Structure P
Amino acid sequence: MPPHDVFSALANPVRRRLLDALRDGPRAVNDLVSEFELSRPAVSEHLQVLRQANLVKEEPRGRQRYYHLEPQPLDEVREWLHPFEHYWRARMRSLRDLLDEENP
């Protein structure tokens, strides 16, 4: 799956919250739905996008479907973002210096 698909999947706040909910381990789809003010089909659509981006995998267990976080694509995003980290550090230093000037 191309990296831009991962970025597209991560661009949506609902999908980021779904990934966050899966950090502690697999969860049933009904359990995930209960955390949102969305219909089950809407949550399922978001999970499908995450599956297509290889960010989650689906495991059928009887009549339930459990979702697992797949961290590999997130590692690739982190590696891609790493070279830009010095820009953020520089901006944070500038902000700190500005705040120090205003509050001696």
Structure Q
Amino acid sequence: MIIRDFFIYLFIMAGVTYLIRVLPFVIFKGKITNTFIKSFLYYVPYAVLGAMTFPAILFSTGNYISSIAGLIVACIMAFKEKSLLIVAIFACVTALAINLICMVI
């Protein structure tokens, strides 16, 4: 890649990122009072995080069985209100164990 092209891409990316972050401040000058918009904006980060994380969970190990087993264990531990670290550790250990079992079989 030519250095000139790299800097062109970099400046375009920086400009787009800056616009995305500044545009809400320019559009919404006052306090948002509409309850629908407030609730929508409240749940958008969770929806985006879920949409980005869920496919990564299923394709992370290369084996659907171990990925789904880790997901199930993570959901069970989360419903039992365990900490995020405990949920992640149990899900990773489960996925690793199932992956190793599948490799042996």
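Taken together, the values in this text are just the output of simple stated rules run on the coordinates, not laboratory data. Remember, it's a predicted structure, so these values are computed and weren't measured experimentally. Cβ atoms are built from the backbone, for glycine too; each structure is taken alone.
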If helix-only ellipticity at 222 nm (-39500 (n - 2.57) for each DSSP H run of 4 or more, over all residues; to 500) is calculated for P, Q, the one returning -29000 is structure Q
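Identify the structure, out of P, Q, from whose coordinates FRET efficiency 1/(1 + (r/R0)^6) of positions 48 and 96 (r between Cβ atoms, R0 = 30 Å, to 0.05) was calculated to give 0.60. Numbers along the way, then the final one.
Values: P: 0.10; Q: 0.60.
Structure Q accounts for this read-out.
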Using the calculated result 0.10 for FRET efficiency 1/(1 + (r/R0)^6) of positions 8 and 32 (r between Cβ atoms, R0 = 25 Å, to 0.05), pick out the matching structure from P, Q. Q
If relative contact order in percent (Cα under 8 Å, 6 or more apart) is calculated from each of P, Q, which structure is the one that comes out at 19? Q
Answer label among P, Q for the case where percent of Cα pairs over 23 Å apart, calculated from the coordinates, equals 41: P
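By the measure mean count of other Cβ atoms within 10 Å over residues 40-47, tell me the structure among P, Q with the highest figure.
P
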Of the structures P, Q, the one that 49, 20, 9 was derived from, the read-out being Cα extents along the principal axes in Å, for residues 24-71 alone: Q
